[in-house]
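Alright, structures below, take your time with them.
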Structure 1
Amino acid sequence: MIEVNLDVMMAKRRMSLNELSDRVGITIANLSILKNNKAKAIRFSTLDAICRELKCTPGDILEYREEN
């Protein structure tokens, strides 16, 4: 299972969902879906924009965990 740690990275950077949405040009609703692990997929361009604004790598946001 892939877990999205977007909320963790946003907290570390002290960035709100509204601010990230404005910076990357993605709706708050879509970022919220991603942040809450409800997304089925993510575009590389979206991941690139998020990483650029949060100054992190994809591995900081996406984490693989084995399902129990």
Structure 2
Amino acid sequence: MSGSAPAERHTCSAKGCSNDAVVDLRWNNPKLHTPDRRKSWVACGEHDEHLSRFLGARGFLRETEPLS
């Protein structure tokens, strides 16, 4: 028996997508959240740019980090 646990699977947040996510898009809405609050959407390679643009256009995107 192996000592390592299986990696947790994250599904892309894009509507209708069931691909594995590869990035974590960390964001907040400054009208609703305190500056230190972060929400997360995860994205597959196909939807990373689209979701980043969506959040960025609204001024919500704070950082993008690869999922391990």
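No lab work stands behind these numbers, since they all come straight from the coordinates. All figures in this text were calculated on a predicted structure; none of them were measured in a lab. Cβ atoms are built from the backbone, for glycine too; each structure is taken alone.
Ranked by Rg/Rh (Cα atoms, Kirkwood Rh), structures 1, 2 are led by 2, which has the greatest value.
Tell me which of 1, 2 gives -4500 when you compute helix-only ellipticity at 222 nm (-39500 (n - 2.57) for each DSSP H run of 4 or more, over all residues; to 500). Answer by label: 2.
When distance in nm of label points 7 Å out along Cα→Cβ at positions 13 and 53 is calculated for each of structures 1, 2, structure 2 gives the greatest result. Taking relative contact order in percent (Cα under 8 Å, 6 or more apart) as the criterion, the highest value among 1, 2 goes to 1.
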